[in-house]
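Enquirer: I've put the structures underneath this note.
Here, each number is a calculation from the coordinates, and none is a lab measurement. Computed from a predicted structure; not experimentally measured. Cβ atoms are built from the backbone, for glycine too; each structure is taken alone.
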Structure I
Amino acid sequence: MSGAPRPAPDTGIVDAHHHVWDLSVRDQEWITGPELAPLRRDFTVADLAPHARAAGVFATVLVQTVTVAEETPEFLSLAARDDLVAGVVGWTDLTAPGVADTVAALRSSPGGERLVGIRHQVQEEPDPRWLVRPEVLRGLAALQDAGLAYDLVVKPHQLPAAVEAARLLPGLTFVLDHLGKPPVASGAPGSWPDGVRELAALPNTVCKLSGLVTEAHWDTWTVADLRPYAETVLEAFGPERLMFGSDWPVCLLAAEYADVLGAARELTSALSAAERHAVFTGTATRVYRLRPPSPGRTTSP
C-alpha cells in the first residue's frame, strides 16, 4: 500500500472485523431459515460497544455485509460519528469502469478518511476464478492505486484464484477473512491447508483470526476444535500478518463476544507478548492504517 502510514492507536485491542445492520433501512437477504433467526434483528455499534469496551477493545473495523452501493457511505457516516469505528471496509462494484472515481467520491464523503478497504462477497460467486477475471483485476488495480486493502471472503476452492490475483497485484494488500472458511465442523481440511499456505507465501497477504466458531459445530465447539486451523495460519502467516476479528454479531450464533475473544487469546497463548500485540493490535493498525481517536468525536456508551 502506498503512502505513509497513519498514526497508530496507542493501546488496547483492535477488533478488525464486525458488522452492523438496520433491517428498517435494508433487508439482509442472506439471513434466512430458523438457524439464522437470532440474527434477524437490528445490530448497532451501540449494541456492540459495551461488550467491546468490557473486553478491552478500543477500535474496530466495520465490514460490509451486502453488495449495495449505499451501504458504504452509510458506514462511513456512522464512523464519522462514533469513535469506536476506526475503519470501514466497504463495497463497490469492482467490475465497473469507474472504480477509481467511486473510491475518490467515497473518500470525499463524510467519514471518508475512515475508508480502509473494499470487500466483495466472492464466496457467493459461482465462478471459482471470479477474482482473476480481467474486469475484476482492473478494479483491484484501482484499489492498489488508491492505497486501500482488499478483504477476501472466499471458500477453500476459491483460494487458488486468490493466490493468482495476489501474485498479479503485488502492491495490493489482500486480507483473508475468516481464515478462508476452513471446514472445521467436518474435521476434514481437504485442500484448505495447501491453499492457505500458498496464499501466505506471498508477502502482500495477511489473515484474520476470525469466523472460526461459526465454521465449527455451534453448540459444542471447543478451543481444541479450532486449534489446528489457528496453528496452520499462525505458522503460515506469522503473528505479524495475523489480526483478530470477532465477526460480531454473526459469532453470536455460536458464542458470545467475550468467548470469541477468549478463544483467540487461548489459541495465541504460546506467543510472546510482542507477537500477541501484533495479532490483537499491531497488524490491523498497520494494514488498515488506523488512526487514533480524534478529540471531540463522540463515542458509543
Structure II
Amino acid sequence: MPIPLPNLDDRTYNDLVAEARELIPHLQPEWTNHNPSDPGMALIELLAWLTEMALYQVNVVTDQHTEAFLELLNGPEWTLGSQDLSTAVHTTILALRDQYRAATAADFEYLARQKWPEAAQVQRIHCLPHHNLAAADPTAAAPGHVSLIVIFTPPLTDEQTADLLTSLWHFLNERRLLTVRHHVVTPTFVPVRVSADIHIREDAAPAAALQAATAVLAAYFDPLTGGPTREGWPFGRGVYSSEIYALLNAIALIDHVEAVQLTGPDNLPSAVEAKLHAHELVTIDGGGLTAVDVYGNRYVSR
C-alpha cells in the first residue's frame, strides 16, 4: 500500500481572501471599504488566486522531481534509461528495504546466511556481542567487539576453512558499524565424558545396548541436529546428568541407569552438570558407559 502524500498547504482561495481581509484593520485602519468593488479588494482577490495556484504546485510531485529523488537515493551515476518511472520507483524502494547494515547480532547472522556470496557453505552460525573470541581469554567481556561463530559444510581442509573465514570477515567489514570490531571464528568444542552403569534387560545383548546408548548420546548432542529442538546443541548450554538419565532410560534395551558422572576438560567428575562457556559446543564421549546384565556381569564400552 503506497504511503499517502501529506498536504503541505490546504488553504483555499476563500481562506486566503478572508485572511487578508482580517489583516486590513490592523495594518491599514484608514481602509474601510472592503466591498468587492474596491480596487484594493480586487487586488487582494487577484493575489489570492495566484497564491492558490502556487499552493497547488507545492503539493504536486512532478516526474522531474521523482527522477531527482531517485538519483539521490541510487547515486549520481544512476539514470532512468529505458525503464518507466513507476518501475524505477519500485526497484529503488525494494533496494532500500534490502538489509545491508549489520547493527545487531541478528543482523550479522542474517547477512552471513542470506547475503554472503558463500552462504551455501554455512551450516550453522551464532553471533556473540561483547565477545572477542580471537583474544587470549575469549571468556572476558569485550565491549565494542562482536564474534561470529560459523560451522561450515564439511569436508573442508584447514586452508579452505581459513579462506572462508577471511572472506566472511571482509564481507561483514563493509557492513558493520564504524565503532564495532568483529571476529569470525570456528566453534570451540569441549569434550565431555559420560560414565554410567546401564542395567540392560534380560534379553538384551550388552554390545547392542552399549552401541544404542552411544548412538543416542551422539545424536542428542550433535552440533547440527541435536539439542531439545533438534536444531543443533545450543552454544554455551551445559550438559546435565538428568538429561543423560532420561535419554538412556528411554532405550528399549535398557532397564534402568545408575551412577551417571560427567567429566569435562577440567577432569573433575560431576554428578550434576558439565558447564560450558557461551562460545562453546559439546562433544560427547560415551566411552565411560558400562553395561550390567541381570547377573551382575559388567561390560565396558570400547
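Enquirer: Ranked by distance in nm of label points 7 Å out along Cα→Cβ at positions 13 and 205, which of I, II sits at the highest value?
Expert: When distance in nm of label points 7 Å out along Cα→Cβ at positions 13 and 205 is computed for each of I, II, structure II gives the biggest number.
Enquirer: Then there's this: Using percent of Cα pairs over 29 Å apart as the calculated read-out, with 63 as its value, let me know the right label among I, II.
Expert: II
Enquirer: Now for a different question. Here relative contact order in percent (Cα under 8 Å, 6 or more apart) has been calculated and equals 14, so which of I, II was it run on?
Expert: Considering all the candidates, the number was obtained from II.
Enquirer: For the read-out log10 I(q)/I(0) by the Debye sum over Cα atoms at q = 0.10, 0.12, 0.13, 0.15 Å⁻¹, for residues 45-140 alone, a value of -0.31, -0.43, -0.50, -0.64 was computed from one structure; give its label from I, II.
Expert: Here the read-out was taken from I.
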